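The numbers here are math on the coordinates, done by the rules we state, and not lab data. No experiment lies behind these values; they were computed from the predicted model shown. Cβ atoms are built from the backbone, for glycine too; each structure is taken alone.
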Structure I
Amino acid sequence: MTNEQMTEVRTTYAEHGGFRFAILALDGGGRRPPTLGPASLAKLTGAVRAVTTQTIDALAIIGAGRAFCAGADLKNITEATTADQGADLARQGTEVFAEIAALPLPTFAFLNGLALGGGLELALHADYRTASVLAGPIGLPEVRLGLIPGWGGIARTLELLGPQAAAQIVVSDSFAGKNLSASSAHKLGLVDAILPAKDFLTSSLNFAASVLAGDIAPVREQRNEDWDSLNGVREKLHTRLHGSAPAPYRALDLLQAQRPGALNGTGGPYPDMRETTAKTFGGLLISDEARASIYALQLTQSLGKKPAGRPEDRPLPIRSVGVIGAGLMATQLALVFAQQLRVPVLMTDVSQERVDTALESIGSELDKKVQSGRLDPKLAETTISLITGTTNKADFGACDIVIEAVFEELALKRAVFGELESIVRPDTLLLTNTSALSIEQIGSGLAHPERLVGLHFFNPVAVLPLVEIVATPQTGDSALSTAFELAKGLCKTPVLTTDSAGFVVNRVLTRLLCEVLTRVDAGLDAAVIDHALDPLGLPMTPLQLLQFIGPTVQLHISERMRSVYPDRFASMVTLTAVVKAGLPGLLDENGGISPEAAALLPPQRHADPELVRGQILRALAEEVEHMLREGVVAGPEQIDLCMMLGANFPFHTGGLTPLLDRSCDAAFHSGLRVPSPQRADLEAYQNQS
């Protein structure tokens with residue numbers, strides 16, 4: 001493992017408040033946050049050992065730039081091809097951190113910025129921790145990456161906080177992608193003091209000197225010893241994951257192994273926890289789930305910052321926005337535009353009553369956020385003042401951007417844009433939020449179709465970060481560049497797609513639902529079919545997804561897909577019957593098949609869930625291959641990004657295509673997986689004593 005981004009460790013000495021300090025600064029170079037690979041850990045080891053403890057009173061560690069430490073060098077560690085290599089890295093980090101913890105003098109970690117993974121583990125090995133008020137995120141994201149904290153972080157968190165809080169940080173929050181702010185870390189007890197960002201080092205040295213002088217004794221809360229709470233965490237995990245992601249289970253195992261009197265599977269005491277942790281880390285590092293998860297993280301970071309397909313043209317200014325429609329999606333769009341862009345937003349609909357209802361809904365949503373403490377009251381007032389309504393489309397003449405979010409009917413959308421084009425300025429960008437219709441057909445009657453772009457948001461708009469930007473052959477570069485800039489201003493991740501039916505997310509999900517519902521139509525047990533994908537750990541079952549989307553909407557999308565791809569998207573008898581019956585879906589409130597839906601189904605017969613799962617995944621692989629051949633997106637990475645950010649597909653599946661690689665012997669990412677002999681030896685390796 002040689003491909004490492006080096007972090008230097010610079011040692012300075014300072015006398016402050018009558019005490020002598022050795023200050024170790026982690027320097028990632030330039031704007032890059034410090035990370036720790038084998039060579040960087042060796043430099044840290046050398047710096048610690050070079051300090052003459054007899055000549056100083058304390059040692060402090062800080063980041064040289066705006067970050068404390070981002071943890072392990074992920075690019076470097078994924079070069080490991082054996083569990084032994086991963087375990088060696090865990091041992092190396094554990095050893096140097098243990099040396100810091102064992103120093104015969106007080107140690108301090110000054111968190112000047114983000115402290116993630118191994119960075120937080122390093123800080124936890126110090127005796128005391130300060131954090132800048134602006135520091136963050138702070139957390140242990142390893143479980144989300146298919147790993148565990150491998151450098152002693154589990155034991156140190158457990159020692160500080162007790163099992164319940166440790167499980168929350170190490171397992172639950174990590175898997176959900178949640179990290180802590182400085183103030184949250186302080187409340188939990190991970191940090192001893194929050195200090196101003198300005199002159200943070202000086203303030204931290206003041207704090208340290210006061211501790212050394214005995215003027216300050218940081219209060220550590222009595223830790224909660226509720227070990228039984230870990231059983232509840234495991235039950236929730238299994239309900240959500242069905243065993244699909246090993247990392248959270250292994251992290252819980254390591255927490256429970258440290259319960260006083262805990263016995264291993266053979267009835268004996270657990271061996272040395274450092275070595276058990278190292279072996280567990282090494283095994284997980286070469287697992288499919290870890291490789292997929294790290295790929296997912298790098299994908300969301302790289303393509304989020306530099307989306308494929310953005311033209312070089314300068315975007316047009318966005319000083320005002322118009323929204324056509326006042327339904328659920330239009331209302332969400334208006335609120336997000338006002339909150340993120342801080343520009344006037346004008347809404348319209350067919351009646352003043354509908355417009356007023358939309359404005360009331362927006363006001364109510366802002367009030368809820370204020371009441372819950374998630375939004376400053378003054379900011380809420382400013383936001384609502386930016387949103388106005390009208391029934392006169394002539395008022396849209398001054399808008400820089402107008403987006404329609406009316407009913408999914410081609411003739412209606414054409415009529416909306418036909419009327420708008422005679423009202424708005426020649427350079428106004430026209431956007432449609434259609435989920436399935438052809439953008440080119442929507443704009444076929446426009447005099448200037450080059451300024452029409454599809455901008456497909458996902459429900460709920462404020463939560464899901466994806467926006468599919470849909471270009472037609474007529475779309476101009478200026479319009480496309482402005483659409484990308486708009487997505488950036490809205491804090492959304494854009495993915496450029498061609499003007500093809502369903503774009504990315506709806507095409508994949510509709511193929512999935514089609515495979516499920518055609519089997520239900522054929523009389524296979526609907527409940528078994530619905531849960532056949534449970535072992536993958538997807539966010540919801542297919543029939544729950546159908547319930548969320550709504551049968552009417554999904555039938556409309558399905559019919560559109562069938563009209564374009566009749567060989568792969570069949571007509572769905574059951575879905576049509578559900579829509580005609582006015583049912584919300586096939587499920588009852590407990591997730592089972594409702595009696596009303598059951599009455600619409602053909603006689604049920606046995607279904608083999610494993611067989612069904614394989615068939616569905618092979619169908620999805622086929623659809624992805626078609627999408628790539630058609631050039632719908634630049635590559636499989638864009639499909640994965642869409643499925644993660646628009647459909648909540650998890651990190652441990654890498655979105656979609658890494659899952660298909662390991663489930664269907666597809667080859668979308670030939671170099672992502674570790675060769676199979678090493679994976680086959682995982683369980684035996686981790687069980688070694």
Structure II
Amino acid sequence: MSAFSDLGKLLKPRSIAILGATPDLGRVGGRPIAYLRHYGYRGEIYPVNPKHHTVADLSCFPSIDVLPEVPDMAIVAVPAKAVCSVVETAQNFGVGAFTVYSSGFAESGPEGVEMERHLRELVCAHGSVLCGPNSQGVANFLDRSVAYFSSELGQDDIAPGAIGFAGHSGIFGGIMANECIRRSIGLGYLVSTGNEAGIDFADAAAYMAQDERIGVIVGYIEGVRNAAKLRVAAEIARKNNTPIVILKGGRNQESAAAAASHTGALAGAYDCHRAAFRQWGIVEAEDSDELFDLAEGFSLTKKRPLGRGIGVLTNSGGIGVLCADQLNASGLDVPALNSTTEAELVADMLPFVGPRNPVDVALQALADPDCIRRHIKRIAADPNIDAVLCFLGAIRRDIDGVADAITAAAHETGKPLLAGWLGGEGQAPRILRTAGIPVYPAPARAARVLAAMYADRTYVAPGKAGVLNIAPFRVSASGTLGESDSRVVLKAADIPLAKGGLAKSEVEAVRLASEIGYPVVLKVDSADISHKSEANGIALGIISEKELRQAYGKILTNVLAHTSDAKIAGVGVYEMAGDGAVEMIIGMRRDPVFGPVILLGMGGIFAETLGDKVLRVAPLPAGEGVAMARELKGFALLSGARGRPPADLEALGEVLERLSALAIAYPDIAEVDINPLLVWPKGKGVFAVDALVVTVGMPN
């Protein structure tokens with residue numbers, strides 16, 4: 001298990017020193033003093049600045065090493081070039097935890113990179129816990145230790161609550177605080193990790209997940225520094241029934257570059273991040289609205305849908321239709337209610353409306369607000385329903401009565417209840433949220449939260465990878481391998497291959513073809529030619545010795561005309577596959593953040609065009625390969641669509657798991673590409689037709 005930093009002194013300090021304190025409480029060095037006092041911090045506050053004798057009626061000290069005690073945590077708000085010096089002085093005094101506000105480190109250029117390297121060395125040498133640099137601070141509203149400097153925290157009081165936020169962007173933490181104020185929901189922690197020269201998002205997540213007062217961990221990240229730590233943090237959170245919700249910045253090349261310049265973080269390939277999040281049970285938000293919506297939903301209720309069936313109650317047929325559309329678009333169902341439920345509903349409804357799901361109460365709630373409670377109770381009791389969405393529009397009369405009815409219904413049912421409020425008087429959402437009911441202004445937003453809750457409830461953690469023996473092997477080169485060397489690597493993993501071999505002469509080619517049996521395929525074997533068809537280095541459907549001899553010479557001529565300095569190992573002679581197989585692409589790429597990542601997609605010449613792919617971070621547990629196949633949009637081609645026989649999914653899954661084991665066993669293998677892998681009907685197996693392996697050394 002990856003070791004996590006103990007954040008106790010950082011997030012629950014008994015005393016705090018502010019290095020670079022200023023009497024101006026609106027500036028960076030003064031604002032934490034104002035917030036600590038405002039939110040009722042109970043410990044000692046020690047301003048440190050040789051230019052002042054007092055700061056905000058507190059004695060100000062010229063240096064940290066003359067304080068009357070060693071503070072648990074020091075806030076560093078000095079120019080970047082002075083940071084390492086003051087941190088080292090504080091470390092020598094015995095301070096173990098730091099929050100570094102100062103910017104101008106790796107995000108700013110080479111000089112900043114070097115200063116940040118020195119800061120990391122100090123952290124490692126002393127075993128310090130450090131948040132930052134380029135951080136806006138840390139805040140623990142549950143225990144009144146608010147050492148943050150965002151101006152958003154001063155707009156209104158923030159109530160303690162069940163949301164723990166950590167992220168690379170300090171501004172995002174301030175926006176999270178603002179959203180909590182606007183939505184009237186509580187906030188537990190804010191941790192602005194900045195450049196992560198010390199602690200990272202995973203440290204904060206693991207700490208907050210073990211606080212029973214936290215119901216959801218929310219994060220904005222631009223990259224992952226330690227994938228193993230994040231995976232273990234997700235396991236800790238899962239064990240404590242605390243969802244992690246992440247908004248990932250840096251999803252494309254341009255935004256990844258911006259992310260790198262922002263925090264100095266390695267953003268990495270977004271597809272790999274997305275695959276890892278799904279594997280580890282991390283909920284990914286698509287945008288900031290969804291991030292805050294999910295934070296609200298998971299923090300206000302612990303209830304989760306056991307299935308996809310959603311009962312909708314509304315006062316508008318149009319809103320009901322929109323809710324059904326958005327629920328279906330999010331992968332949920334709006335099932336018919338059973339006859340008993342419909343009979344109970346219709347007996348208590350206006351005569352001109354029906355009891356079908358979505359249930360429209362029309363004008364009934366205007367004169368009888370409690371009808372909402374009664375109807376929700378009946379809908380929630382229906383065996384076809386797993387959660388209820390009560391979405392009302394343009395309510396302006398008896399707001400308290402309507403809110404009380406929804407609140408009472410939520411307390412009477414064990415199933416999740418989310419509310420929607422569109423138009424009308426604006427105080428109802430605040431009343432409902434105070435009562436622990438998530439409320440959303442649009443059906444699509446409520447639907448996405450319900451879908452995330454269902455996914456959270458049904459997540460199953462991957463099992464342990466089985467032990468697969470990978471044979472030792474030897475190849476003739478490193479870097480991009482030719483076809484024959486690539487086949488040697490795959491054979492070591494017991495990945496089935498098309499029959500054939502390498503011919504270094506025309507005579508050898510004739511002999512191989514005779515052993516295989518016609519028809520055969522000829523392919524140039526050269527590490528310098530990765531796309532053989534572009535160099536006219538392939539000849540298909542060779543049915544005789546005469547054709548083979550002609551094709552052999554033509555391939556060599558074509559390839560040298562295409563790449564005159566290509567080193568040619570020979571010409572591969574392989575069996576010509578018949579019809580009836582599904583072409584797939586499988587591969588492995590060693591990601592700098594997540595390590596080996598396994599890919600499965602619909603293959604052939606249109607693999608990149610179609611873009612139908614599924615990724616997993618290795619190692620793959622038993623059965624995970626088949627699970628990957630089931631996630632493909634083109635899975636119908638494997639399951640027997642349009643009269644086709646079902647494909648051999650078990651053999652496909654086994655190859656994926658063997659590729660995963662190969663990648664774990666041989667770290668020098670950087671990339672594997674098998675396209676196509678032919679998947680034959682059930683019971684007839686698979687085999688690789690084309691293979692490309694790239695190494696960073698000699699994996700012998």
Structure III
Amino acid sequence: MNRLIFNILLVFSVSFTGLSAQERSVDFQTGRIWKKPNWPRELPKSYEEVQAIPVPNLADVSLRIPSGFTGELTGPEGLKAYIWNSKLFKWELKDGTNAQIWENGNFQINTGDGFIFKSFTNACNGCKETIYLQYPDGSSLNGYYQQKRSKYDYVVKDSSGVEHRLYESIGYRKKSNRNALPSLKEFGITAPESFSSIKFPLFLEYEDLALEKPKVLSVHYTGPGGGLVYFHSDKNYSWDKPNEFVYVEYAPNNWNLTFKNQIKIGSSLDNCKDCKPNMYVQWPDGTRIYRRWDAHRKDFDYIYQSDESNSALNWLMPDPRKFGEPKTNIGPYDIYHSSEWNFVMQGLRENWNVAEFRKFLKSEFQLENEGKVPILLFDTPQAMFAYTGRTQPGGGAEGGFGGQDGITICCGNKQPKATSDPILDEDMKRRMYFGTYYHEAIHNLHQIACLNHRRGKTNIKDSGVSDAWFVEGLANHATSFFEPSVKLSILESTQKLVNEGRLPSSFDGLIRDGYQNLLPYSIGAYMVQYLHKRYGKQAVTEYIRLTCLGSSTHEAIQKITNRTPDQFYADSISDFKTTYAQSKESRRSWKYAQLTKMIPKNLKKFQNFSKNRMELPKSIRDIRSLEDVLPVYETFEADISAFKGKREGDFQGPNGEMFYLWQNGTYKWFDDDYTVTIFDGKQVSFEYKGWKAIEWLESNQRKWSAPDGSSVLFGPNGELRYFDANGKPVP
């Protein structure tokens with residue numbers, strides 16, 4: 001058996017060695033000597049550069065091998081080859097280039113100048129080869145075919161062994177041939193604090209940033225001008241461009257962009273028809289400009305924000321092209337208004353002690369705002385609605401809204417205007433109601449407190465239960481410390497609800513009724529007053545904290561008072577009834593204390609009556625002369641010359657007495673036990689403890705009537721006539 005094999009091999013050996021020189025010559029299948037491609041001497045820096053690199057294939061390096069030949073062959077230009085079989089062989093050129101080809105179709109080329117190229121077949125159907133190119137300096141390029149995308153991924157390794165990938169490039173969806181972001185103005189080191197200080201363009205739009213989406217989605221790509229793009233899904237990707245920025249798109253118009261200098265730009269789109277995206281720019285110091293789309297006005301608001309200070313900063317930056325510059329400044333309050341408000345602003349400056357106001361609210365309720373607060377004053381309800389898209393609770397035209405960004409108030413066309421009379425103007429300032437400014441400023445402080453409580457916290461859920469009773473109640477209760485008429489309004493409006501049976505029967509009823517019957521401003525305010533009085537100021541601040549962090553009003557009341565909401569509600573009403581019954585003197589003071597004092601001409605006589613009243617006769621017969629009765633007109637005559645025909649309304653007397661003047665010059669003094677009415681200096685009526693008096697000034701007659709109806713009449717010369725209760729003369 002062994003001898004037979006040896007003879008067969010010998011025959012084959014003799015056969016091959018017996019080939020002629022021509023038959024032992026070999027050539028490439030392409031018919032030309034293999035030439036090294038024009039490979040670059042440096043690693044490619046992009047996917048596109050790789051595409052330009054020539055890649056040999058198996059046909060390029062294969063030889064025409066005589067059938068069944070094994071052994072050495074030579075060819076043109078010094079080609080030498082060694083054949084194991086038609087699919088396993090190696091060859092070498094005279095420049096030192098050599099190649100090895102394996103039966104599975106893999107091959108390797110080593111060039112004379114130091115390049116090494118390898119090609120490896122893949123088993124998958126339709127797959128292309130894995131390729132490897134090593135450069136003379138030891139760096140290399142690997143190409144891995146991705147069947148799903150029908151494209152290669154490439155990995156380069158530098159001579160030190162550091163690897164990174166080269167991915168297919170994608171461009172911008174808009175102007176895909178550009179390689180850079182649109183240029184922006186210099187940002188500076190901190191956010192501008194007013195609209196006029198903003199350097200535009202400040203924001204980048206989605207169309208400027210969005211990248212095109214490949215038809216066949218892969219994971220990695222190279223962005224325009226470089227940087228790695230990573231697709232988490234077809235709608236969510238990140239783009240990291242080293243030393244420049246990181247861009248993350250979560251969905252169309254929802255994205256963040258962080259520059260290497262830590263400037264951040266972000267965008268989010270609300271789910272509303274025709275809305276434009278909200279955007280922010282954040283500086284390295286934490287300050288931000290927030291551009292918010294208003295769906296009602298279809299316009300942007302610009303808001304300054306910062307979380308880095310002791311108190312969160314958040315204020316609207318009104319566009320001076322629309323609002324002008326602030327006309328009035330009171331502490332942190334920048335007030336934008338027309339000339340319709342000039343006189344009111346003068347009164348506000350003189351009456352609003354902002355430092356005391358803010359000190360009290362910080363001390364009592366931990367409410368504080370270290371930032372600016374813009375106040376936008378509108379002249380008409382139409383203008384106010386055009387801006388806010390909101391109507392006042394209860395349907396009233398005048399009033400305001402206070403929020404975390406600022407305050408809006410209406411209406412300038414109904415505000416008093418200055419006259420040329422300083423006395424009238426001073427009186428009008430006393431009558432001006434500034435409670436709206438306090439009330440809305442407290443809303444602003446309340447919302448800033450919520451921002452502070454929520455700083456650094458996430459996933460805070462809304463309880464879904466309105467607590468208008470507390471929101472408006474707190475604002476009214478706190479305002480009452482500075483505007484006495486609000487104390488009066490809280491008590492009187494709540495008492496009216498009690499009298500008319502319109503108070504909700506339960507706490508849930510109060511919540512359900514919302515702003516109906518303006519409940520939050522009356523009983524809601526008293527409930528906050530009761531919470532403050534009964535459980536202390538810490539109870540109010542704790543309620544604010546709990547509800548800002550997502551607790552419902554029910555949960556907060558239960559936790560703070562250890563009473564059920566219904567019990568707390570009943571306790572508040574019970575306390576109100578006691579308080580109201582004891583507040584008669586206080587209520588009068590709250591109504592009249594701030595008004596102009598009307599001074600009687602004969603102050604001595606008036607003060608004597610005010611202090612001692614008068615000694616009343618036992619009967620009409622005890623009145624024997626004018627000296628036995630009060631000279632009413634002489635006692636109560638007032639100097640109304642500055643106001644007659646110009647003002648109608650309440651005044652106060654020297655000792656807190658009540659006084660009312662009509663436009664025609666008629667006026668009235670009154671207190672708990674007497675009323676005096678002087679009809680334009682022609683007639684006087686007086687009532688006191690059942691006694692009545694009339695003085696006819698032009699005819700110089702006077703009449704006094706006793707509680708039993710009997711009377712005495714003084715004639716022009718002081719003569720007396722008596723009458724019984726039926727009006728019949730009595731001798």
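Hey, semi-axes √(5λ) of the Cα gyration tensor in Å derived from one of I, II, III reads 54, 40, 18; which structure? Write down the numbers at each step before the final one.
Working: I: 48, 33, 23; II: 54, 40, 18; III: 102, 25, 17.
Traced to structure II.
Here helix-only ellipticity at 222 nm (-39500 (n - 2.57) for each DSSP H run of 4 or more, over all residues; to 500) was calculated and came to -14000; which of the structures I, II, III was it taken from? Before the final figure, lay out each step's value.
On the way: I: -14000; II: -11000; III: -8000.
This value belongs to structure I.
Where does the value 0.00 come from, among I, II, III, when FRET efficiency 1/(1 + (r/R0)^6) of positions 115 and 435 (r between Cβ atoms, R0 = 41 Å, to 0.05) is the thing being computed?
Answer for the origin of the read-out: III.
For the read-out Rg and Dmax of the Cα atoms in Å, for residues 147-202 alone, a value of 20.4, 56 was computed from one structure; give its label from I, II, III. Walk me through the numbers before you get to the answer.
Working: I: 12.8, 36; II: 11.1, 34; III: 20.4, 56.
The correct label is III.
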